[in-house]
Structures are given as structure tokens and as C-alpha cells.
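Below are structures written as C-alpha cells.
Only the coordinates and a few stated rules stand behind these numbers; no lab work does. These figures come from a predicted structure and were not determined experimentally. Cβ atoms are built from the backbone, for glycine too; each structure is taken alone.
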Structure I
Amino acid sequence: MRLRRRATTGETRAPVSAEPRALLEDITSGRDRYADLLRVGSILLVVLGHWLLAVILVREGALVTGQLLAMVPRTRPLTWLFQVMPVFFLVGGFANLGSWERSRADGEPFAVWLRRRAGRLLGPLVPLLLLWAVLAVALGALGLPGDLVATVAETALLPAWFLVVYGGIIALVPVTAALHRRFGAGVLLVMLLLIAAIDVAHHRQVPGVGYANYLVAWAGIHQLGYFWDHPRLRRGPLMPLAVAAAGIVATGLLIRLAGYPVSMVGVPGLERQNTSPPTVALVMFALAQIGLLLAARPAVERWLRRDRVYGVVARMGSVVLTVFLWHMTALIAVAALLHPIGFWPRFERVDGGWWALRPLWILLCALALIGLVALFRRFEMLDEPLPHHGRLRALAGLAAALIGLAMVMVDGIYRPYRTWKLPLGALGLLLLGLGSLGVLRRGRAAAAIGGGDAPASGGR
């Protein structure tokens, strides 16, 4: 079996046995180093934020779980530092547009391009779903309370929501790219107005309309990435800083005058949220965030010219989706090992002692995650040949996979009242879609590699 390595802004191949220096040159060739850093950094901050938000207390001898933002409201402004998922969508817009334009220039069929992007996105999901489907049924059979097993499984699969939204946006890239070429910033204006209209309708309790912003709002942020190399944003820091200032002022006004919450992530118990569904306040916050990052780009790019520095970024980028998908499983593993058997201090509330142990908690979660990434990284890094089916079949396969995954996420992968405990219909639809996209073939090949060192694949 021949394994191949690809770059985001071009496609090169190198054998596994290449020298380290040659591998680094292959990884870095033709890439935007700053974009790669933001991609990795945004995911790592999301992971860190999730680990910080998890609260496990002991009250009257019973474990009590919750979320820090709900238990300690004064921590909510910290979400302005940790809500960096918009950065991932921004960089994704830049990468997807470049990939699609190169594919068109090479005469590559849309179906092949879509399968490549979808395979890169969904490949790491396969072992996660398989593990938790088997593990949840086994834990239920061992006598653990069904509600507890369902909650734990849902927590572990929580990151998979991202794949549903991002996968849908990838399928729309040919359309959004064509609109960008034709209308430029006008597309952003129309999308912003649409996001605001959906937001208002949702706030007025129009049934179901708010769900549209899961796609429209994140697609709008993704569309911002199409302007990554715009000359006016490259000319100097003034334009990015003006964009950031406009975003900060708009976000502040929406919070102050329109009643949007300060927290930029979901807070259990709040009637109004900024992420469920995404709001115009979140989009304005993303605009501020993106402006600041673009203003910092020249200085950071100079630092990233060092191959030793960028080599670390590139290698982390090759497993970034695996890190993201498995980080909640790492948290669950640490909590299951420490709390029920009394290895962790039993705090009754979030106090100074609880905060003092946060660094150790994060370190243990990181060690668990490193082990999981070592086991499952090959499902992201492998690049196998894809089936050459037509456009409609590729779209149907992706639609089936995303709809099946959404059904699993909404209804839960485990429910004790089901005959077989698992959502067989949703899983069947998901597997059908993954098979049509060639993802299952990649998964079998990755499992066959064993512990070998597969090459990193950055996606074309």
C-alpha cells in the first residue's frame, strides 16, 4: 500500500521512508503558515476551554456535574478568549476556496474533490462512533444507570456537531465561491442581513427558524475566509484594526442594548444563547476576533519562518481533527478514573482549592488525549484512493452521512428504552453515506496499518 502526503495549497507526495528534512519540506511546501497556526491554535483553545468548563463536585456523598459558566457566572467574560471556533471556520474558508480553485484549474471533477474533503473531515469520526456504540451498550449491560450512560456517551460525541455544520458548508463551496467571484463583499452583507433576520425571528419564537443559523451564520464566517489574501487586508494593520474595532463596538452594543448574553458559548439555564443557535452577536464577535488576528499576521509570520517552529505546527495540524474529536473522551476517562474511587479531592463548591488543581486536571486530560491520539491518528492521516462516482452520488453520500450523524446527535447514540439500545436507523444512514464517500475503505486501511507511522495529510 502506498501512503501519500498532501498539502493544503498544493498536492505533493512523499514516501514514508523520506528523511526528516525532506518530510518537513514536503509538509510546508506551498502552505500558509499563519493559517495553519490559527487552525491548530483555535482547536487547542477550544479543547482547553472545554476541560476548564467541566465541573465535578461532591455534595452529600453524591457526584454533581455541571458547567463552570452556569455555576460561576462571573467567569462568562472569559469566553471571549476561548470561543475561537470562528477562527477555524475563517481558516477553513481560505483553505476550501484555494483547494476548490486548484481542483477546477486541474480539471478535477467536483465529485472527486468533494470526496477528498469529506473523507478528510469524516475519517476520524469512524473509530469514535464505533468505540462509543460498543462501550455504551457494554456499560448498560454491566448495570450502570441508563441515563448516566446516555449522558456520558452524548458528552463524548459532543464535538461531532462541528462535522455536521462544516460538512454542509464544504458541499456549498462551489456555490459560495462563485458568488464571491461575482459579488465579493456584497455576499457578506446579504448573509449578515439574513443572519440578523433569522435571529430576530428566533427571538420572537417563530418555530424552527433559528436552526437555519447553524448553517447560515457559520457559512458567513467561512465566507470571510475568502478574503484572507485580499490586498487591502494585506497592505497594513489599519484596515484589520478598523474591522476589529467595528466588530467590538457592534458586539458591545448588541449586548448592552439588545439583550444578548455576554457569554460567547452556551450556558445551561439561560433563556438566550449566542451559539444555540448562533446569533448576530456571535458573528460580530467573530469579525472583531478576525480583524485582530489579521492585524497580528505580519509579526507572527516572521516567527513562523523558522522551520523548527513551523515543523511543530505542521505535525500538530496533521492530527488536529483527531485531537478535537477525542478530547471529551479523554476528559471522561480522567474523571472516571479519579472521582468514583476517591483519588481526587472532593470539593463541594468551586473555590480556591478547586481552581488550584485546574492545572493538574488539564495535564491529566492532556496525557489521556495524547494516548488516544497515538492510537487513532492514523484515521486522519491516511490518504486512500477514492471511488470515482458522479456528482449526484457524491452529494447524496455526504447528505446521508451528515443527516445520519445529526440524527445520532439529536437522539443520542444510546438510549436504554430502545430494543437494541442504539439508533440503528440513523447509524445505518450514516454508514451508508460514509461508504459511498469511501470513508469506510479509508478506515479499514487505517486499521490495517497498525502502529506504523503514517504520513500526515493536510488535505488538498
Structure II
Amino acid sequence: MISRIDLRGSLPGDLRDVLPRAELDVEAALEKVRPICEDVRHRGAAAVRELTARFDGVELESTRVPVEELGRALAALDPAVRAALEESIRRARAVHRDQRRTDTTTRVVPGGTVTERWVPVDRVGLYVPGGRAVYPSSVVMNVVPAQEAGVDSLAVTSPAQKEFGGLPHPTILAACALLGVDEVYAVGGAQAVAMFAYGTEECAPATMVTGPGNIWVAAAKRLLKGRIGIDSEAGPTEIAILADETADPVHVAADLISQAEHDVIAASVLVTTSPELADAVEKELPGQVAATRHSERITEALSGRQSGIVLVSSLDDGLRVVDEYAAEHLEIQTADAAAVAARVRNAGAIFVGPYSPVSLGDYMAGSNHVLPTGGCACHSSGLSVQTFLRGIHVVEYSREALAGAAPHVCVLADAEDLPAHGAAVRARFDWGIPS
């Protein structure tokens, strides 16, 4: 059901060539989404509605969801689901509120200061996936940090669902209502990103688009990056588990399965120093998979080239492997797990010990589950309040402070053969501008 890679002994020089990873050809998808985005750019809402009819089989009179539908969805929401969402929102707010930044003023010299101001983006479009599963949790994870950052205008979009009369899934709508979001669109795919990038008669353009989606969403983000800010190009979800002989194979198997449940190209990777644990997990997987609702999907994901069990000689080698893999989600199930986790450099989020499964982070830890995939955790972070903030430097120097810096400015300007730079400083003093 799941392959093995034996890296005991010396690790290869380029681990990325041997570690499991899903293939995601965003470049190939670019050429398919380009005409879609151009159509939306030139024809606006009419193009969005036609594309929704083509791809989702839904004829829309308007892309915007009526506000009364949000209230109706909330009123019909299962009380247990509502309570769980409210608690998820409460915990996410607690974590993200503590991420807020304050302005900082540095006195560089007497009379010379630089202040770093943190200013939220003006408007964001938040993408919530549809398709194989329903993701009200992604509404929470996108909306809460944007609200805590102080974004004035935010809108949510999620694919139109034929079975719900062309609206997004009602649980998505109910989550928006709980969060006080009343601007919601029934649009998915590349056309949703283009709608936010260019604006239409029904939707004002956004400054930034965030949220996970399929390959077409990722390709549209790449194509339109620059016109809009983006959080990341989300690829297939992934879990890596670093474990030793102290790990419980039942827990490890369950956690690998939980991530494989997302998609047939989801990645589940176990890195372990223990052949006995690897054997036990392999024996545990078939029974647990057979008992799940989505056993076919999970089996395909676990059997794919993106999943596997990696055997290593030592915990140090295991840390090298997981740092090179840079997982979206990394679980540490070892002795002294907290100390091991502290040595990890590359991961979207780290889950420490046997009672911190990724599922907790998906819904209720308070952390954000919109995280970098495809190895991007080596240079990128998950969604947070910082995603929606811009640092602006405010420079204020007095005449005296500028006079003290002027000789150095002029020397450096001359060194770079940019004499007008120095002249701009000299013009403020009696030295004048040299001819």
C-alpha cells in the first residue's frame, strides 16, 4: 500500500531527488488559465458567469450570494457544528490577535528617526475550495487573520455547487455569517482569482488573494501575481512524521491516513529510525484504511509516488531529511519530542508529541492551517496576520541631522556614479549644486 525508501547509511547529496513528492505542473496549467483570466479581464461578470456554467454546470444570474442566503444557512446549521465553528474561531482569534505588530520608532541620530508603520492591505479576496470536501475551517483560517490585521474590506469566494442551487456549500455560507462576512461570491477556479484581480461589475478588485485551491487556482495566482499580492501557490497537501521506536504505530497510521483523505495526490510520508515501527505501520494501514469512508481515495494517495516510508540510520539523519522535505505539516513523535522539534528549521507547522495530531491544527489548535506546500516551507510561512500587513518606513530628519549625513551621502552617490543624488542633498544647504 505504501512504498519504502531506505536511506540508512550515508544520505545522498541531493535528498530532494529521492524523497517522495507529488508532481504539480503549474507551468503547463498556466497556458490553460491565461485565456480564462483574459476573458474575465475584458468581459467582466459576463465571462465569470459563462465560465461557471462551463466548468461547474451552474447558470448564475449574479455571482454574488444574496445576504439573506447567509442568514438562512446559519439558521439551518447543525447546532453541534455551529458550536465547533464558534470555538474554532475563538481559538484562532486568540492566536492571531497576539500576532499583531506595533509601530516602532528608532532614533538613528539626534533629530533623525525612522518609524516602521504596519498598515493593512486595503482589500482581500479569500478563496475557499470546493470539490471533494467542504472546508468551513478554511473560511475561519482566511478570515480571522485578515480581520485581526485590520483589513477594511474582505470578500470570500467559493465554487458554485449545482446541488445547492448554484450557491457555495451552506456550511461555507454559515461560517461566513458567523464571522460577520456578508460579501460572498459563488465563483471558483481561475476565474475567481481573475475576478478579484481585475474586478467586475459585481465585484470590486482586491489588493491581495489568499487561500488554497486546485492547480488552476495556483496557476492563476502565479499568472496574476504582481497585479495582486498572493499568499502562496498551494499544491497538494502533505504530512511528514518524524518518529522513532517510541511512537505508537496506530497513531502514526491514523495520521498518515488523515492527510491522504484530502485528495488522491495528497502526500503522506513517515521518516523513521525504527524498521520495527515501519513494519507495524505497514501492517496497521490496510485495516484502518478499509474502515474509512474514503478508502479508495486514501489507498490511491498512500500508494502514489508522493507517499512513502523513509528509513534513516539516526535521528540526526531524520532531521536532515525532514528539513530537506520542508513539509506543510510535520509531526514529531519521538522521545523528547519538544527538544527534537526545536531543532527543525523547515516546516509549515510542527506538531509536537503524540497528542498534537495534524487534525487538531486543521480545526481547533488556534494555529493557521493555510500553509506552504511543495517544499516551500524552507522559505515561506503560513497564513498569518503578517500576510495582510505592509511595513512602511517613515523617515524624518531635521536640517541638522541631514547635515551630519550629507558628506556620507555625497561620497556614496559619487561612488555609484549617481551625482544627482548628492546634488539633491547639497541643494538644501549653502553648498549649492555643483555645475
Matching task: 1.9 is the computed value of distance in nm of label points 7 Å out along Cα→Cβ at positions 339 and 371. Pick the structure from I, II.
I
Among I, II, considering only volume of the Cα convex hull per residue in Å³, which has the greatest calculated value?
II
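Suppose relative contact order in percent (Cα under 8 Å, 6 or more apart) works out to 27; of I, II, which structure was it derived from? Display every interim value, and only then the final one.
Numbers: I: 27; II: 21.
The correct label is I.
Can you rank I, II by mean count of other Cβ atoms within 10 Å over residues 235-242 and just name the one with the largest value?
II
Of the structures labelled I, II, one was used to calculate Rg and Dmax of the Cα atoms in Å, for residues 123-210 alone, giving 19.9, 60. Name it.
Details: I: 19.9, 60; II: 11.9, 35.
Label of the originating structure: I.
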Compare distance in nm of label points 7 Å out along Cα→Cβ at positions 275 and 323 across structures I, II and report the one with the greatest value.
II
I, II: which one has helix-only ellipticity at 222 nm (-39500 (n - 2.57) for each DSSP H run of 4 or more, over all residues; to 500), as calculated, at -13000?
II
